[in-house]
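Taken together, the values in this text are just the output of simple stated rules run on the coordinates, not laboratory data. What you are looking at is a predicted structure, and each value in this text was computed from that prediction instead of being measured. Cβ atoms are built from the backbone, for glycine too; each structure is taken alone.
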Structure P
Amino acid sequence: MGRQIKSGMHVADVGANHGYYTVLMAELVGPAGRVLAVEPHPETCQLLRKSVDVNGYAGRTDVVECAVGEFAGETLTLFVPENEPKNAHVLHEAREGALSIRSERLGDLLAGWPKIDFIKIDVEGAEEAALSGAAQLIERDRPMLLLEYNIYRCRNPEGLLSWLIALYGDLEELDLTGTLRPVSRSDLLDRAHTEDWMLYCSR
């Protein structure tokens, strides 16, 4: 991320959690840049705001408490594991202890911004919906994308990958050492691979 984000860029951290990457992004874009940080869990979002404020980046960072999805105005169910709040995720059914949260489209949250340069999306299986809600913006600006991908969390993995490849060409994986390496469509569609991929897309 430090090699891709430059001073003056406009970037988004979707699934910002406590704000580690948000703060890094804000440092990298500098005073001329701007960051959107999105986090649905109320308590975690409060910590995110504090992280941004304590580090002195409130003036260049917009923090929004909501889920990002395909549609705006929906009421979604957010389940937050007690011991792993960073793994909070949207459910399709009610569950005791879950929270009701509102949804927004990423494209709407970034409406009116200049060209978007970089988007990180790590939303515990809702990446496909988040991308759908920003499809026009992504097709317009072709920002660098860093997103979590798992075939078992996609409704239409073939369609998602076809769309990304049509926009960006070859895809890459960011491995655990921080190294980018090529990854094929067939690898990403291999159902024997059950672990998450961290995909990187750039023109």
Structure Q
Amino acid sequence: MRPNTDIKVLIACEESGIVRSAFEKHGIPAVSCDILPSRIPGGIHIQDDVREHLSEGWDLMIAFPPCTHLAVSGARWFEAKRSDGRQQEAIDLFMALVNAPIPRIAIENPVGIMSTVYRTPDQYIQPWEYGHGETKKTCLWLKNLPLLKPTNIVPGRADRIYKMGPSPDRSQKRSVTYTGIAEAMAFQWSGVLLSDLVISSGMCRW
């Protein structure tokens, strides 16, 4: 599909390249940004602190801020993380993404403290609503975007993510976006961007 180069999409805090690649498949050029290098070669990836790039004229940002110090799954360590500043650093990054000067924003995170620190999420999604027979309740905070619609509700409620054994890259594996969810984001929200483009170009007649 021919890319629509008039649209700019930022996939923040993503090194897996999964969501970026999903948008590219739909002809929407997307740029991922993370402090780590991209695991999928060939796309456009900025290896840097995403906060340095929030004012570069993006039409849409989908952000996956690190959840290690925010998710309730790590609540037993919250006191230490508050004391040494790790949790506040994570909150500051999350809120920098919330307040980015970008017209359409989606921020994804597991259930955690941001529901209280910031606000209640607009939506909760599960992998089994998008073709993966697993459970991982995930929050979406949305700005000027429609709720993500389920695309393929399947049986199976495996708890694979939470039962994942220890490994050096465990946190990276746990944070990877399911391909079914990435595809839903790319298909449904790229349609919103294309509608914006038609209206702004004067091609829409009422």
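Annotations
- When FRET efficiency 1/(1 + (r/R0)^6) of positions 65 and 177 (r between Cβ atoms, R0 = 35 Å, to 0.05) is calculated for each of structures P, Q, structure Q gives the greatest result.
- Computed 3.4 for distance in nm of label points 7 Å out along Cα→Cβ at positions 17 and 73 - originating structure among P, Q: P
- Comparing mean count of other Cβ atoms within 10 Å over residues 105-112 across structures P, Q, the highest figure comes from Q.
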